[in-house]
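Participant: Structures follow.
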Structure I
Amino acid sequence: MQKFSLAIHGGAGTILKSAMTPAMEREYLNGLNQSLEAGYSVLEKGGTATAAVAAAVVVLEDNILFNAGKGSVFTKNGLHEMDAAIMSGANRAAGAVAGVRNIRNPISLAMAVMQHSDHVLLSGSGANDFAQQQGIAMEQDDYFYSAFRFNQWQQMVNSNDYALDHSVPLPASQEKKFGTVGAVACDTQGNIAAATSTGGMTNKQFGRIGDSPLIGIGTYANNHTCAISCTGHGEPFIKAVAAYDVSCLVAYKEMTLAEAMHEVVMNKLPVLEGEGGIIGADAHGNIAMLFNSEGMYRGFKSSDGSGLVAIYRE
């Protein structure tokens, strides 16, 4: 019987147990478990890997703890600009959006781009126009407000600095938590898929776009190799073409999924000062979750009975 599996991430970086309260830790673990259950239930019922990763990411976008959807950080102008991408490994169909506003679930809009347009990547107001045409759920600005994110932004609103997402009050020079959510899956038919969503960087400006919505960089899926979702400081991941590089190592060097991810995460990204992590799945239902930071919100569940939900380096 074909093994089916799902893996998720909710961001990586300087995530220390010593800086996390027990109550907050429980909230994060609950959020990860809810996402896993939503995606895995799709697979369990014979649903597609694409539907499963979308379902898992929607739950994380709806959770204010994670920097995507409802929990997105503030831009320099006090707005919320979100990016997302989804890709099917069966036919390499893909959809992505960048710099969208007021979209409740950007991953749902990325799915609509994949399924109902002739394009792969839409951005800004044009993507929002397409969302309205497709009946994608919208929300007012106050839906995306949280005091926690607002206070993060207020610390630097009068500067041109930007900050990677963080969960504990550290000096700016130590704040390294990369807020992105994502999922990868292999379904009962042996098809794989990947999805990624993010609110980007606090105080970002000039329409900055990271790796998450870029196919082959933050998100990629190909049945012949792997499905990948990345989380980290986007610029180094872009320079490394990280997701596709993992796929190439599997295809051309015949590495296993875990070997290829190790090469990219532990060897190639650090050369570019790239910190973060990657989750991956292959068409055999194998899962790998690697990161070179202190922690990564992560979890997986497989039909062989294995599973894990974790935050810290263990």
Structure II
Amino acid sequence: MLKPIRLIPRNTAIDFIGKRKIAFALSSLLVVASIALTGVLGLNFGIDFRGGILMEVRTEGPADISDMRSTLNGLGIGEVSLQEFGSDRDVLIRIQRQQGEEAEQIAAIDRVNEALGTGVEYRRTEFVGPTVGAELIRAGTLAVVLAMSAILVYIWFRFEWQFGVVAVAALVHDVVSTIGLFALIQHEFNLATVAALLTIAGYSINDTVVVFDRVRENLRRYKKASMLEVLNRSLNETLSRTVMTSVTTLLALVALYFFGGAVIRDFAFALIWGIVIGTYSSVFVAVPLLLFMNLRRTSVKDQAPESDAEVAAKLEQG
């Protein structure tokens, strides 16, 4: 019989909590740097947020991006960005918003159509005004804040308020660092990126809740152990599950990033970073912060401790 693959050996005893000072220093530096980068460089907002014209065209043969860029830049319609969109025949054209109202935007689209000629199939043309862009920014921000608030309330009722505060702190760490990364590399920040942020929050809290649940069990089971020992034991007992989940998710996302096409690439990139930073924060940020939350054993709802057989069964499952 084949033995199951184990990325993490059984009975690991890594001192995660002992490295908390290094982790806190690294996380603080990451958050501060992310805020500074966002403030100084700003985000490269996509047309969803800043307004403009978006056109998707298909050429008869492989598109000559360089020639098309030169042609469109000569029209005097401002900043023009071109990129292959899936196949080498599909091109995504982004044009900055023109001065004026709808008539000026339509005039710019007509000039592009005339310049590219009839040998091009126009598959999609969209215009996003600045008012809609501002509304989308507010709606995206509100969605992230409401999601994190709902998570705080859920963890509060599911565990205790200390767990909820720590979980939200870890989530803020993940979201801010992801935004900072986009500010640094200037990848386009659009509605898909906001969706990625919400997905990252959901994934990260799922990881964190698994560890929190084991912490609660061990607080009841090992009443004489110190808090540091309980937290370390809980992290080591759930480490195999955490690593396996992260690795399998990353395998799918890496494939999506390289083979999913240009439209979904930024979304996949944000998720790849989010999975990595979310796994890190669950282990090195969320759980170590419980040491400073005055988490008393009496604050954990009394339930019957698990038997040795039940604990062994859970460890066997990962």
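Participant: Given a value of -8500 for helix-only ellipticity at 222 nm (-39500 (n - 2.57) for each DSSP H run of 4 or more, over all residues; to 500), point me to the structure among I, II it was derived from.
Facilitator: I
Participant: A value of 17.5, 58 was derived for Rg and Dmax of the Cα atoms in Å; which structure in I, II was it taken from?
Facilitator: Answer by label: I.
Participant: Which structure, out of I, II, was mean count of other Cβ atoms within 10 Å over residues 11-18 calculated from, if the result is 20.9?
Facilitator: I
Participant: If distance in nm of label points 7 Å out along Cα→Cβ at positions 107 and 147 is calculated from each of I, II, which structure is the one that comes out at 2.9?
Facilitator: Structure I accounts for this read-out.
Participant: Between structures I, II, where is mean count of other Cβ atoms within 10 Å over residues 75-82 highest?
Facilitator: I
Participant: When distance in nm of label points 7 Å out along Cα→Cβ at positions 27 and 251 is calculated for each of the structures I, II, which structure yields the highest value?
Facilitator: I
Each reported figure results from applying straightforward, stated rules to the coordinates on display, with no laboratory input. Only a predicted model underlies this, so the values are computations on that prediction, with no experimental measurement involved. Cβ atoms are built from the backbone, for glycine too; each structure is taken alone.
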